[in-house]
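So, here's a batch of structures to check.
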Structure P
Amino acid sequence: MGSWGMACPVCGQRKGRRVCPALGQTICTICCATKRLVEINCPSGCVHLTAAREHPAAVVKRQQERDVAQLLPTIAHLTERQHQLFFLFHTAIARHTPEGFARLNDDDVAEAAAGIAATLETAARGVIYEHTAQSVVAQRLAGDLTAMLEGMRAQGATVYDREAAIVMRAIEQGARQMRAHAGGDAAPYLDLMGRLLSANRAASARSDDPSRAASPIVLP
């Protein structure tokens, strides 16, 4: 007997209706639509992924609209340059893998961003002092983000301490606020940013304009 009609192994609630080549199991349509390329590493040949790129489902569009509405108050005050920095930093956050069995959560992101912001704010006043995060996971994330910032400057990019600090405070604020209203969920902010970055990659892949791949998500 096949797994069709059994409970979805991802959410454990709805019935499985789509064969997922990445998981080798049958999952529900909602998990397929909302977790692809975010929690599920879909192969490029997946028919559901191909169809979604050509015709995004209404449920995905509604989720993206909710995500943008949640994120907008956090970044509405940023300039265009700061928007780009914001999404560049989040690309690095999405790539970061904690050591051992630790899992990156919103508290780690907020703590890392706060420490970097404080260090940059101090430097902008002419005082060199490194503010370190308390948790080891946050410290390592902060190290990756600081290295990225230094790498950008080494390649000739002009990134001022004050504007980078503003971006870090926006990341801190978003992570703290969403975490505070999420109940038991430890990473609602990371999940939201993962969906938006995934949507941006999919839009870039569909676009005929190669410059779109390097641009941040277009927000109203």
Structure Q
Amino acid sequence: MIIAPSLLAADFARLGRDVARLERAGAYWLHLDIMDGHFVPNISFGPGLVHDLRPLSKLVFDAHLMCSEPEILLEPFAEAGADRITVHAELGEKRVAELIGKIRALGKEVGLSINPPTSVDLILPHLEVIDSLLVMTVNPGFGGQEFMAETLPKIRQAHLWSQEKHLNLKIAVDGGINFQTAAECAREGADVFVSGTFLFKEKSLSGAIKKMRTVASLAH
């Protein structure tokens, strides 16, 4: 079970410190929410920040591009040190296929994400050429939202497809993830848990990460 804290919930005045804290606390991935103010109604940060944080951590940097024109950002984020780049299925089948090819050409792992209103069927043309599927369990754009239980069947379906096709697909969930919802998602087949606001408000980051990993493992 992979716990992937979201940098969006960190203290932006002390990002380097918080990244180091997350690594010491036992996180495996660092989730980077990249928002352009168009695809989602918010703006976060760019490749320059990722470049500055990269030397401070050995965590897997997972760049989630919630952007209308991810094509222009693939190379900058790859050069900045992202290990995995995730784009959205909502961009359309042909465009997504091209983006996947470009990410692969940059030597990075590929993620594909779907929003709550999006049919899980949109991932089918790409299922065998991606490394991870990110199921958004809130409408993206802002942290601290309530988990949407209606997204659980998408996790279950993706897990079934992965088993049927004998894929080594990581299934990630993002939005409203706490101990209870992590367990609910794990029961449906999720094995990567992006959590921001919930983890950062806990008194002990290491204790919270350890507990989330345990409850997810027991439920899986």
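Using FRET efficiency 1/(1 + (r/R0)^6) of positions 156 and 196 (r between Cβ atoms, R0 = 25 Å, to 0.05), single out the structure from P, Q with the greatest value. Could you put the intermediate results ahead of the total?
Details: P: 0.35; Q: 0.55.
Ranking P, Q on FRET efficiency 1/(1 + (r/R0)^6) of positions 156 and 196 (r between Cβ atoms, R0 = 25 Å, to 0.05), first place is Q.
Given a value of -10500 for helix-only ellipticity at 222 nm (-39500 (n - 2.57) for each DSSP H run of 4 or more, over all residues; to 500), calculated from one of P, Q, which structure does it belong to?
It was calculated from structure Q.
Starting from the value 38: which structure in P, Q was percent of Cα pairs over 19 Å apart, for residues 108-187 alone calculated from?
Working: P: 38; Q: 32.
Answer for the origin of the read-out: P.
Figure out for me which of the structures P, Q the number 0.95 belongs to, where FRET efficiency 1/(1 + (r/R0)^6) of positions 60 and 100 (r between Cβ atoms, R0 = 30 Å, to 0.05) was derived from the coordinates.
It must be structure Q, since only it matches.
For distance in nm of label points 7 Å out along Cα→Cβ at positions 28 and 164, which of P, Q scores largest?
P
For FRET efficiency 1/(1 + (r/R0)^6) of positions 68 and 180 (r between Cβ atoms, R0 = 25 Å, to 0.05), which of P, Q scores largest?
Working: P: 0.80; Q: 0.15.
For this comparison of FRET efficiency 1/(1 + (r/R0)^6) of positions 68 and 180 (r between Cβ atoms, R0 = 25 Å, to 0.05), the top structure is P.
When Rg/Rh (Cα atoms, Kirkwood Rh) is calculated for each of the structures P, Q, which structure yields the highest value?
Across P, Q, Rg/Rh (Cα atoms, Kirkwood Rh) peaks for P.
Quick note: the coordinates plus some simple rules give every number you see, no bench work behind them. Because the structure is predicted, anything quoted here is derived from the model rather than measured. Cβ atoms are built from the backbone, for glycine too; each structure is taken alone.
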